[in-house]
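What follows are several structures.
Any read-out appearing in this document is the output of simple, stated calculations on the displayed coordinates, not a laboratory observation. What you are looking at is a predicted structure, and each value in this text was computed from that prediction instead of being measured. Cβ atoms are built from the backbone, for glycine too; each structure is taken alone.
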Structure 1
Amino acid sequence: MRMKINHYPRLLAVFVLLPMVFQVHAQQAPALVKLADALHMQVSAVIDVPGTVISRHDTRVAAEVEGRLLKVLEVGDRVKTGEVVARQDERDYQLTLDVAQADVAREQSRLAFLNKEVKRLSRLAKSDNVSATQLDQTQSDRDISRQELQAAKARVSRAEHDIERIQIRAPFDGVVTERYKRTGEWAESGDELVRIANETDLEITAHVPAVCVPYIHIDDELMMSSKNSASTASKARVRAIVPVGDLQSGLYEILLIPEQGQWKAGQSLRVTVPVDKPREALVVPRDALVIRRDSISVFKIVDQKAEKVSVKTGIASGQNIEVIGKLKAGDKVVIRGNERLQPGQQINIMNDKASGK
């Protein structure tokens, strides 16, 4: 009689032991990681404050004389320094110029006559053929005529200047961003016609609390980024610190020159400013942190193996963050591949191509 062999226990043992074999193999397989150095650097506590990109050249161009507008540029029109952005009717000013020029011609003729008359009467006075009073009167008339001529010439200059001012010119290169008057409308002296802004010469305005002011200095470089994207982070140099705070908010304005980039006038952003003086600290890249519900740790590499180090975090500085734990400057820490890394696991260092750079 043949005995029936039960293979079920053997199969069960295989299924139980197989995952353990794979687990042991996985633990022994080297992990592919990317490393960075822990290092000492100056850090300080910071806060983000709102900022706005503004044009350093942004002005409302006004009429300098009164008159009907014959031309006003459209919004979006680009202009060069000295180009006409608006023009007024010049007929009244041309008539004023014509009258002033006629006055000059008349006074020149009168002055020429009186000069000759003074010379003639002076010769006659030497032989007592004319009274001294008559000579004095003629000399007085000549002096008055000379002054009238000067006044007439001044009226000519004023009329010519007014004619020049009916053509309102751009004070700098820029683009028309707003228009307040249209062709055919009347403009008084001082009426705003257009707004012109230079879209390439930009700066940042931000308002900071008083506690930040002692730690911000001219030519300091501060980090800034778009409110919509941290990837736009770049540096800006402090150009000016307004020493008088706003009476309502108590904030102080700082002005910064941004690095060349994609910034546009009117854009909102964040400016990172210090609230304390810098100090020396040990930092690692933010990506080195392995954050769990009850702990924060970093993997450092010792003899090509991962060693887990518990840390506390401190001040963040750009892409780095202060850490307090059993680390020292120069330690190699894992910044990629650390999510599933196990203590004691062997590692292989990925090259830049493998890391996606």
Structure 2
Amino acid sequence: MKIVMLTTNMALGGAETQVAHLAIEMKRRGHQIDIVSLLPATAFADRIMSAGVGLHTPGPLLAGFTLARLRPEILHCHMFHANVLGRLLRTLLPFPGVISTLHSTAESRKGSKQVIWRDLAYRLTDPLADAVAGVSEAVLERHTGNRAIRRTALVIPNGIDTSVFRPDEGARERMRRELGIADDHFVWIAVGRLMWKKNFAALLSSFPDSDRATLLLVGDGPDREELSTAARPNVRLLGQRSDIPALLNAADAFVLSSVVEGLPLALLEAAACGLPCLATDVGGVRETGVAVVLRDATELSNGIREIMLMSEAKRRELGDVGRRTVASRYSLEAVATQWERLYSSILKAST
């Protein structure tokens, strides 16, 4: 099949990561695949192009010309601006199939006027898509409840490469040596963009001021300076890293403090590495079955303490359940197969 992934952005983020990995997997399966990003690609470019995937950054005004030249059979759109633009371009260009993917329960701050306008744009352009998919039931419920979706939509979750994210004792030992962390020290890890959605300020205020525990905060973003100022000595901001699997293996538990999510890749990656996971009840977190779920961020302190007080055997049991769940439901291979089936059914219906 001739597939184009139209995306708003290709920066470091969960949705962008999923676009890159899915495109590479589709290329591996023999499809002709290109990514068109409306904004400059600041991440993944080398990995994408080395896999033989075309990468184009024409900007929103010229995206239509690029798509006219590529002539995809399937236009698979990701994130708000690309979803709406892809639908509108269909009125001018004869795409056999157009799919919109919703990656988050909220792309703007709650109460923002952007939410109202975006829901309206989704509602008005909904008939122009052949299919709408959300990465979790929670994402679909949010958009259906606001009437941004006027059809039966389906859930196709995010997928991760379980050959990369897996338990690795050797990586644990190497990374702990590199970070100067003793074998018997309890390490928590949180991974994500340092921004309001991830609510890391609440995590830092909830994290125990103890010489028995360290929090590794991995990522970069607009809140970095504020978080650096608020961090206690046992919190280490590591910035953006390319060795996430090794860092996850160096940890004893994972924590997610977000106020907004769709289906957090960082949570699935941690679970795939066998870590017990603690997470706020946002987006599709509860659906995954891989985390101890908190009502909200006010319960972080108690949740952290409870997991640290568990026996090692109990923590290992939690980690094993999460790892098996990810392997069976959220592997990139299984998710790509679901997308292939949807692509094929749309093309068959269009002929």
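Work out the source of 1.00 here, i.e. which of 1, 2 gives that when FRET efficiency 1/(1 + (r/R0)^6) of positions 36 and 156 (r between Cβ atoms, R0 = 41 Å, to 0.05) is computed. Provide the component values of the computation, followed by the final result.
Details: 1: 0.00; 2: 1.00.
Only one of 1, 2 returns 1.00 for FRET efficiency 1/(1 + (r/R0)^6) of positions 36 and 156 (r between Cβ atoms, R0 = 41 Å, to 0.05), namely 2.
Can you spot which of 1, 2 the value 0.4 was calculated from, given it is distance in nm of label points 7 Å out along Cα→Cβ at positions 204 and 236? It traces back to 1.
Where does the value -9000 come from, among 1, 2, when helix-only ellipticity at 222 nm (-39500 (n - 2.57) for each DSSP H run of 4 or more, over all residues; to 500) is the thing being computed? For helix-only ellipticity at 222 nm (-39500 (n - 2.57) for each DSSP H run of 4 or more, over all residues; to 500), the value -9000 is produced by structure 1.
Out of 1, 2, choose the structure whose coordinates give volume of the Cα convex hull per residue in Å³, for residues 60-187 alone equal to 108 when calculated.
Values: 1: 108; 2: 197.
The read-out comes from structure 1.
Figure out for me which of the structures 1, 2 the number 29.3 belongs to, where Kirkwood radius over Cα pairs in Å was derived from the coordinates. Derived from the structure labelled 1.
For mean count of other Cβ atoms within 10 Å over residues 92-99, the calculated result is 18.1, so let me know which of 1, 2 that is.
This value belongs to structure 2.
Taking relative contact order in percent (Cα under 8 Å, 6 or more apart) as the criterion, the top-ranked structure out of 1, 2 is 1, with the highest value.
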